[in-house]
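Values quoted throughout were computed directly from the atomic coordinates according to the rules given, and no laboratory measurement underlies them. Because the structure is predicted, anything quoted here is derived from the model rather than measured. Cβ atoms are built from the backbone, for glycine too; each structure is taken alone.
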Structure 1
């Protein structure tokens, strides 16, 4: 589904991501884990061409390396950014319409599906997004991204700042999306949560991939336990 080859990301003279390569097979959940500043968010931004980069990126058999962001989104890739970034002065419905602006013919069907998937959004339908809790905003951000009917959904730190119960709900939702056939690329600082639902994972340190394996194997790794799981 997604193949990233020799990705370098630059911020001025600083090389933030240093020649990493990885694959996201169709139908899988693949995670990028690592500490702050490891290059995880920069990697996601590079895939949608939102930072200065060098790489060959193939998505669904199409070279998207140099395509503008809106064209990449139209090809079936969506990003839920870190910090949610919902439109706080718009209602839930207006946020969903923004997410489906390229998919208006399916809006009504998808709106119904989102409200069924996220009952809290239905309960607070008329409210402004800015009046919602962090967990509710995260659900709205995911629903907004799904309005474009993506083949690949990228999520950047979806558990950040959320209560443990809400983290569990978000992770359950990610698993359900996989079950529906959506491929997931997940960036998470909560290494245990990410690895527990991942088919495969890559560990980033200082802009480089230093370890990779299937999620359950990495959970058992002494190195991962020591660095990321408090073991």
Structure 2
């Protein structure tokens, strides 16, 4: 069952088409992957789907309601949260205070906001650092804090934009397990990722963008063997089972 979809989305900047009639369907309870070369339009589409940009044309549908004209704040309150390519915590606030920023999205009291924030920190493995200044966290921990802040908004759908960027192999393995736990908790995920073994392992379905257009969609094993995808992005077929 679809929970979020982009329908024939176009987004142009001063006449330059960044997203060109792209459509994407996110199924409830699943992890949907979005891949493509740098500049393919992935993050621009993310920005349209999360309210940071308004599409030039096309529709964004969330739970059967058209939301393409909603702001990011409105969509977050409705249940769509996201992370960004570059983690930007509030450095002079504590880890807990950073997460509380997300908690106030739906909390009806300060106490509830703090409780929700603590739960999100527990889920991502940062509860023991709740009193540390966010600026003292390493890259992997900042990625987790970015996730915790988004999770504290209590989303139904979570959009992840390259959460593996800059992580060590050990941190990447931890993040893979964390994303799987988030899915198990009932949250639907749409994620952009350049690390192919990660996206192939986690995704239930994958979409591929090139120059603003969707050029393929399918199961991970189908995408790994798709000649058009191999030519434009992968360079060679992937062994999905080995991921």
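Structures 1, 2 were shown, and distance in nm of label points 7 Å out along Cα→Cβ at positions 136 and 216 at 3.8 was computed from 1. Between structures 1, 2, the greatest calculated value of relative contact order in percent (Cα under 8 Å, 6 or more apart) is seen in 1. A value of -0.97 for log10 I(q)/I(0) by the Debye sum over Cα atoms at q = 0.21 Å⁻¹, for residues 88-167 alone, calculated from one of 1, 2, originates in structure 1.
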